[in-house]
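Below you'll find a set of structures to go through.
No value in this document is a laboratory result; all are computed from the given coordinates. Because the structure is predicted, anything quoted here is derived from the model rather than measured. Cβ atoms are built from the backbone, for glycine too; each structure is taken alone.
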Structure I
Amino acid sequence: MIYAWLICILLFLLAITCSFYWDWAGTYVGVGMMCPYSTTISVLIGAIFGYTFMFPELEKKSGKWYTDEVSRDSFHGYTAYKTFITSSMILGDSFYQILKLIIIGLYRKLQEKDTTAALPLADSHSTAGSSALDIDEQFRTQNFLKDKISTKYSLAGCAALMLVSIIVLPIIFPQVKWYYVVVMYILCPLFAFSQTHAQGATDMYISAGLGKIGVFIFGAWAGVSRGGVVVALVANGVIGNFVASASDLMVDFKTGYLTVSSPKSILIGRFIGTAVGCVVTPLIFRYFQVKYPDLGFNSSTYPIPFGVISREAASDALQGASGLPKYCLLFCFSAFALGIVINIIRDVSPNKWGRFVPIPLIMAIPLTAGGFLAVDLCLGCLIALIWRFKNKSQADVFIPIVGSSLICGDGLCTLLLSIFSLINWKAPACVQFLRSQLAG
C-alpha cells in the first residue's frame, strides 16, 4: 500500500512538471461536461503526445538544433517548433475539411440533388415514434433556414469589405501593398474555419497561433527592405480580427438557432455592435493612454506583453525559412500531412471504429494551451459520465445548464477582476504555485 502511494505521488509530480494539473478554471470543466467524448479524448491524446514525448525531446535539442541563447518566445528557438507544428496540424485538418465540403457540394450539384435534403427539415408536427427533442430540433431548423441570408449578398459584403481594406490599409500603412491585402483575404477563410471549429468544439481561441503564421508569411515576403515588420504586424491584425469576428458570428448564429431567432436580425445586431465598437474601442484606448502614461512599458500596470511578443515575432520573420531552427519546416509539413491522413482514416473507417480515431485539430489545441486543458475537460467529462450513469434523463436536461453556468460564472469573475483592477483594488494575499525552473 505504501509503495502504491509513493508511485501515485511520483506520477502526480511528474504530471505537474509536464503541465498536467487542474488550474481551477470552471470554464473548461463546463466545456468538458457539454462536449462529446471524442473531443475530450482527442484533447487528452494530444496533450499526452505533446507534453510527454514531443516537446521534452525538442527541449533536449537545445544547443544542437537551435541556439539556447535566444528568447524563449523567439522564432529562432523552441517556440518556433511549438507554434508552427501546432498550426500546421490545425491547417491540415481545416484544409481537408474544406476540400471535402467542396467535393461533396460539387458532387451533389452534378447529381442534381438538393443540398438541403440532408437537413432535418421534416414537418414540425409530431409523428409516430418522434420524441419531443426531435420535434423541437425540426422546428428550430425550419425556423432558422426559412430566413437564411442569400449567398450573393454574403459574397457582395465580403467583396465590399475587401475593397475597402485594399484602398484604406495602404493609405494608413504605406509599407502594406494592395496585393498583400488580397493574399491576406485569400488566407483568412482557411484560418477562420480553423478557429470556428476549435471554438465550437472546445471554446478555445487559437487565433493568436494562426496570426503567427500570417506574421511569418508576410514578414518573410516583404523582407527588411520593404518594411517587413510593419507588414507582418498588419497581417497579424487583419487575420486575427477576421478570424475572431468569423468565429464569434458563428457562436451568435448558434445562439440564434437555439433561441429561435432570425439569422438576419443576428447579423444586423452584429453589424450595429461592431460599428459601436469601432467608436468605443478607440475611446477606451485613449482613456488608458491618458490615465496610464507608461502604458506598454514593462514597469506599467498594463505592460501589454503580447505586443512585445508580436514585435519580436515580426522581426524574426524577416529572415524567412533560413531563420527557423533545424528541421522545423520538415516537422511542419509532416504535421500538415498528418492532419489530413488522420482525417482520411477517420472517414474511411467503419462508424464503430472511426469514432475512436482522434480529431487532429482538437489534438493540436492543448499543444499551445497546455496539458491542464486536458485535465479540465476530462474532469468535466467524468462528472457528466457519472451523472448520466446515475440518471440519464435528468443529466441530458441539466448538464448543458450546469456547464453553461460554470462558463458564465467564470466570465463574470473575469469582469469583476477587471473592474477591481481599474479602481486599484488588490487582494490582501496571493498564492501562486510554479515549477522550480520558473520560480528561480
Structure II
Amino acid sequence: MARWVVCGNFQQKKEDSVFYAPVVQNVLVKIIFTLIAQRAYKWRQFDAVAAYLNASREDQETVYVMQPVGFEYSEPDIGIKGWVCQLRQALFGLRDSAALWNKELDTRLVKIGFHALDDDPCVYIKTHNGSTWFLLVHVDDFIGAAPTDEEVEQIFQQVKGQFEIKDMGEPSRFLGSAIARDYDKRTIQMSQWDDDNEDPETLLNQEEHTFFRSLVGRLNWLAVETRPDIRFSVMKLQHRSASPTTNDLQAVRAVYRYLSGTTNLGITLGKVDDTSFFAYADASHGDWHDSKSTEGAVWFFGGAPIIWYSKKQSIMTPSSTATEWCALDRPARDAQWISKIAKALNLPDAGNPIVVLTDNINTQLLMGKKSCKNSTRWLDMKWFFVKDAIFQKKIDLRRVETKSNVADGFTKALDKEAHAKFIQILGLN
C-alpha cells in the first residue's frame, strides 16, 4: 500500500512551533502492568490506523506540498503542472504531525471521559461505576485494561467511536518487550525479544567505532527495559564509546553471549500483592582511573524492579560517607515523584513516607541530624535535598545489611556466585 509522505526536513521551525510529542514512560508501564496483574484486570491491545491523518491542521501554519506522483484531476481542463496541495490534515513526514496527533488524541479521549495523569500525559484513567479503567498510549499503540472483559470491550468501542482502530488482542509485545501473562499467579513477565539477539560477528565488516556504538546502544535498551542484571556492565561500556579498544569489543561480545544464554530472564510484575514503593541505594567509592565514584539504585513495586540505574557521580568525594550521601540524591527526588504517582493512582499507601534503604551507617546517622560534620559540610546546597526530604517525612531512610543491598550490583562488577545472587534478589525469572 502506497503512503503519501512529506519531506519534513524542509519544514522550518517557527517560534510558536511545537514538534514534541510525549510517549509513555517505561516506569509507568511497569507500575500500571503491576496493578493490572495484581487486580486480575482484563486487557487488550489495539492501534490507530493511519493515526496522523486524524489530526487537523486548522489554526496551524499553512503547509503546501507537491502533488503525489501519478495524481490526476478528474476535470481534464485543469492541469496539474505547477500546482501544489495545501494540507488540511497532518501527514506522515511533517515534523509536527506527532504533536498534532497527540493533541487530537487527548481531546477525543477527554471527550469520552478519560483524563491523563499530571506526571505522564500518556497514561489515561477513567472511573466507571466504581471501577478504574486504564489506557496506556504510545503514539498510535494502545493498551486498555479494566476489571472485566465487558468493560475492556467498552473501552475498545469508545475509542473506536473516535477514530479507526485495529484490534490486536491480548498484548504479547509492547515497547520492544515480550509480554507473558500468568492469570493464575497474577503476574506479568516482561523480557527481551528472542529474535533481537543476532550474533554481533555478522557486523564485523562495519567501521569499528560505529559498530561498537551500535552494539552498546542495543544493549542499553535491554539494560533499561527488562534486564537490570546487565545495567552496570553496559554503563561501563558506554563510557568506552568514544575510543573503544579490542578488549572493549570482546567485553561487548561477552555480554551478548551472556544474553544468549539467559533469554528466559525477565522482570515479573505483580508477583507480590503489595502496592508500596521502596528503594535500595548504594555507591562504590573512588574508581581507580578517575577517582570518581559509581552509584546505583533500584526501586521495587509489587515485588519487581521498576526503576534502576548505574551512573558515575559528577563530583569526587573524599570519603565513602560523602559518596553514599550523594548516592541518595536521585532516590530522594524519585521518591517525591513516585509519591505523586501513588496519589494520582489512589494507591493505599499514598501519602506515607517512602522507604529508601542504605547500607552505610554513618550516612544514615548524619541524615538524622540537622548539624553538619567536617566530612560533609563542604557539599553544595543541592546535596542537602535528601536531608530536607527526610525531615519533611517525604522519605524514610533505613539501614540494610550490605549483603542484602540489591543496589550493590549496580555499583561494581560481581563474580559468578555474587551475580547469581544478584539475579535472585532482583527477582528475575
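Looking at distance in nm of label points 7 Å out along Cα→Cβ at positions 40 and 408 over structures I, II, structure II comes out largest.
For which of the structures I, II does the calculation of log10 I(q)/I(0) by the Debye sum over Cα atoms at q = 0.06, 0.14 Å⁻¹ return -0.32, -1.35? Checking each candidate, the match is II.
Assign the value 4.1, calculated as distance in nm of label points 7 Å out along Cα→Cβ at positions 96 and 224, to the correct structure from I, II.
Values: I: 4.1; II: 2.8.
Matching structure: I.
With Cα extents along the principal axes in Å, for residues 56-263 alone derived from the coordinates and found to be 68, 58, 29, which of I, II does the value describe? That value comes from structure II.
Can you tell which of I, II yields -9500 when helix-only ellipticity at 222 nm (-39500 (n - 2.57) for each DSSP H run of 4 or more, over all residues; to 500) is derived from it? Present the calculation step by step, with values, prior to reporting the outcome.
Numbers: I: -24000; II: -9500.
Considering all the candidates, the number was obtained from II.
Here the criterion is distance in nm of label points 7 Å out along Cα→Cβ at positions 152 and 360, and among I, II the highest value is seen for II. As an exercise: relative contact order in percent (Cα under 8 Å, 6 or more apart), calculated from one structure in I, II, equals 14. Which structure is it? Of the options listed, only II reproduces it.
Identify which of structures I, II gives the largest calculated value of FRET efficiency 1/(1 + (r/R0)^6) of positions 168 and 328 (r between Cβ atoms, R0 = 41 Å, to 0.05).
Values: I: 0.70; II: 0.45.
Ranking I, II on FRET efficiency 1/(1 + (r/R0)^6) of positions 168 and 328 (r between Cβ atoms, R0 = 41 Å, to 0.05), first place is I.
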